[in-house]
Structure I
Amino acid sequence: MHLNVLKIDSELPSPTRAHPTDAGLDLYARFPVRLEPGEYATVDTGVAVAIPGGHAGLVLPRSGLARRYGVGLVNSPGLIDSGYRGELRVVLINHGRERCSIARGDRIAQLVIVPVALPAPRPVDRLDETERGAQGFGSSGR
């Protein structure tokens, strides 16, 4: 399988893996951005992709940005449907205590391509019983 990549900004690298078996493809900042503590910004990546049918793209934070600066993604993971063909954009947020500056070309997020099941929703009058039932948040006691 291949991931077709359209480079909107020819000077930036294509999405790349640091190691051949890494799940995530690094995405790069197209423009510099400065994030004060608590601020968020949408950052262009300079690429568009054609995710194969039956798959989705998940945009995930980079652990290095989180560890060094407290920077993550507002909507993590971000979801890219297989029909989307626009530029990938990442919404970064500074959870840290200091200003974070992102330079053009910095790695800002990772793109992971995953298979997805596409079941058709079917209305029913009731759901099958399980041991857990409707117990939700905190119900496991852990």
Structure II
Amino acid sequence: MTTSMTRIARRPDAFMVPRAVEGSAGRFVVDATWGTIFPMELAPGVRTVGELEVIRHIERGLPLVDTRRPEYLPEGTLPAAVSIPHTETTVRLDEFDPGVETVVFCNGPQCAATPDSIEQLLAAGYPADALLYYRGGIHDWVTLGLPLVA
């Protein structure tokens, strides 16, 4: 069976990070019109993880990399995350430790930054089993009421 789905057209004022509704704690406005939806499995051996796995990863003090461009950082990032923009992945390979599992994330399931970083890392010989893809990214993190840090 083949299914054809058409997404809502991109809004000219699209925004990537959900915005809090002022005066209404826990409510967010989400723009669903930007980006391209990426698959759950980006590459063989790269494991996709959810929020509970990311929280455990943070609690264990393991590496967490925000692959978004620097202009998104003022809106916040996940606690303990280090910024290595996808546009700098290959020139900053020495900042990734292939012996330690690293969570990589971006704005969410329709953001191309992490898929791009993972593609670059794998092409450079980085082991797939050392990469954990947090597909939900900032989008899901925020909409689940989890904290961001500046």
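Coordinate-derived values only; no laboratory data. Not measured: the values here are computed from a predicted model. Cβ atoms are built from the backbone, for glycine too; each structure is taken alone.
What to note about this one:
- Which of I, II yields 10.4 [mean projected area of the Cα convex hull in nm², calculated]: II
- Identity of the structure behind 0.10 (criterion: FRET efficiency 1/(1 + (r/R0)^6) of positions 38 and 134 (r between Cβ atoms, R0 = 25 Å, to 0.05), calculated), options I, II: I
- Structure responsible for 0.20, with FRET efficiency 1/(1 + (r/R0)^6) of positions 22 and 86 (r between Cβ atoms, R0 = 25 Å, to 0.05) calculated and labels I, II on offer: II
- Test item: helix-only ellipticity at 222 nm (-39500 (n - 2.57) for each DSSP H run of 4 or more, over all residues; to 500) calculated as -5000, pick one of I, II: II
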